[in-house]
Structure P
Amino acid sequence: MDTSPAPALKDGFSKATVAGIAQLVAVAHPAFDAPRFKRLAGQQFDALSLMARVRRVAETLAATLPSDFSAALAIVERALDEPPATQRVGEGIAAFRIAPFLEWVAIAGVGTPDTALPALARLTKHFTAEFAIRAFLEAHLDLTLDHTAHWVADPDPRVRRLASEGTRPLLPWGRHIAALKRDPARALALIAPLAADPDEVVRRSAANHLNDVSRLDPDLALAHATRWTHTFGSDAAGTVRHAVRTLVKKGHPEALQLLGFDTHADVRLTGLALSARSVPVGGEIELTAALHSTGGEPVSACVDYAVRYASARGAVRVKVFKGTQVTLVPGQACPLRFRRDFVPRTTRALYPGPHAVEVRVNGVVVGEAPFDLV
């Protein structure tokens, strides 16, 4: 098995990507100085991370497009042409070629939010504006949330998703907005209808938003999850389940009860075994066991698995993986199986040393087995 590291994500956003962006703009605006654009954007380009490359190209657009934002925006929208009818699927990192145009709006348009915010709603149909909107939340919180309130009811699911994803308090890769972390209830109140949105991607965003809040204020998150359950019923069941996943993994009693799990499950783990006690980097391990009901009543439980990873400095890093939901009648046993690979990825560094796999029932460790990564 090939154990070499996977290509870095940033390699998919290369100088060829920059040249393609220059060509797009030049076609829409023949006066555009494409050679200067490529020269400025390409300075020390190889050393930059993916998001730093996006930012560099956006800054270069700001330096080479007309200084009047409305005039420059017209050029950008001509360059991008009409958005696809539905969300781009399957492009992966290639879709990031559009990201600098959104980031350019955050740089050049933050001083004219009445023009820039509607532009983000249009441009998010090309590529998500969830990162670009953060500049407006930071500089114009009230106005941006006013726009968000309208986007929640937009007929296009990409705009509705922006309302939720763009206001997440802990958006991955996005700058954190202190006001959203300090008072997450404000954005939560706006996005509530999205918990039962007809589009699965929008519902997933609403769930991730509420999951962010659960890391900041578990009680607030549970209050909203309960409200969503009562208001939308089965239409929001999957959203709520995904939204409280972090609390369930931690064994939070109210989150478990909300999903119908027994907080004091009478169970016993037997036959815990690993396929190997030593696993090479690039290999995989399999855990098998059986979970028995030992009480006198049927029990509903959430079974998760966790890997305790060694780290570079000797600390232990725990990653919990979603497992399964089981309902056991008295005396019943349920076979468990968990498989995990240890292939190096750009998003996960691996270090040889002592590791372990845990079995967790309703957030409580009921069994574990050690192994070495070599």
Structure Q
Amino acid sequence: MIPASGPSSIPRLPIMSDHPSMHHSGVALFVRYTCAMRALGFCTGLLGVASAMHGQGASAVWLLLLVLSCLTWPLLAWRLSAASADPLRAEFRNLTVDTALAGFWVAMAQFDLLPTALLVAVMAMDRTVAGGWKLARRSMGAMAGVAVATSALNGFAFQPHTRFATMLWCLPFLVLYLLAIGVAARTFAEKVRAQKRTLEHVSRIDAETGLATRPQWLAQVASQLQRFRRYGAVSSLLMIDIDEFKRINDTHGHLAGDQVIREVSALLHASLRGVDSAGRYGGDEFGVLLPGTDHQAALEMAERLRQAVADRVAVGGVPVTLSIGVAELQPGMDTIEDWSGAADEALYRAKADDRNCVRG
């Protein structure tokens, strides 16, 4: 007779990320699984309550109302959540209604011990996990209030003894519902891991170019700097700038500029070895880390890249050109700023020398 908030707890963790698309998918997952578990909980939970009421001599009308409420409420709750502008808030309201309904039928079953204990325990656990103490207090308060009011109208009838038949009818709820919680928890854990990997990828890779983001690239530069300090490993940096990029945007539009960025990035990626690392350093500026590459080899690699772009990338029939600064890691370069600053200085010299050249 219960919805499932047990599994729904998990979407309130990483799966409800601040990233808009991740948050939306997390809410959808929460609502979908809670609705499914509500249907399972109500359909199996009604069995123990119905058995208790039947043993106490309840009329066929009350038993029919029990069945109808357990079959129709999950569908109505799903439609309310689906139609709401805020499905998450609507679903939390539904969770409170679940407990109120359970409180009504627990009282109508005259607080038969086993069905009552199962419903109270599982609902309290569910709500605490799904929405914390605030939801648990609100929901269990609703359950208690409705149960007391219903019991008062029913003459405070109280038959806590559980017949053996009722125990048997409680088993489907106990076994199937808890098993479903385990399956859903595993599903959510896998979703969390997948979304964590996606978010890590988004934070590392620039979406437009497929190259490393600036923070990710600088982290790799920092690691190479540490290796140089320990082992004296040879490395070089390239700082690359697309010449006259503002003019390209102003003359041909930003779509053309974006296409140039993508084409240059593709050529840059294709030119690198597996150990090399390229990152988007700024709007039209790129950085390349070349481990195990001395100054001369880095100059040659930069020249090949400059020539490849001039030969293959053009806008309006005019070749796109690059200015590239090269700096080999040297003793005395103690920080990333020292190393990248040397490459930047070489880049500025290239731009001062009419662009479309390599300096280092």
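Below is a table of values for the structure above.
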| read-out | value |
| --- | --- |
| Among P, Q, which structure scores highest (criterion: FRET efficiency 1/(1 + (r/R0)^6) of positions 183 and 247 (r between Cβ atoms, R0 = 35 Å, to 0.05)) | P |
| Source structure (of P, Q) for Rg and Dmax of the Cα atoms in Å, computed value 24.2, 80 | P |
| Highest-scoring label, criterion being mean count of other Cβ atoms within 10 Å over residues 279-286, among P, Q | Q |
| Of the structures P, Q, the one that 17.4 was derived from, the read-out being mean count of other Cβ atoms within 10 Å over residues 151-158 | P |
| Ranking P, Q by distance in nm of label points 7 Å out along Cα→Cβ at positions 303 and 343, the structure that comes out highest | P |
| Label whose coordinates, when relative contact order in percent (Cα under 8 Å, 6 or more apart) is calculated, return 12 (choices P, Q) | P |
| Test item: helix-only ellipticity at 222 nm (-39500 (n - 2.57) for each DSSP H run of 4 or more, over all residues; to 500) calculated as -12500, pick one of P, Q | P |
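Each reported figure results from applying straightforward, stated rules to the coordinates on display, with no laboratory input. Predicted, not measured: the structure shown is a model, and the values here were computed from it. Cβ atoms are built from the backbone, for glycine too; each structure is taken alone.
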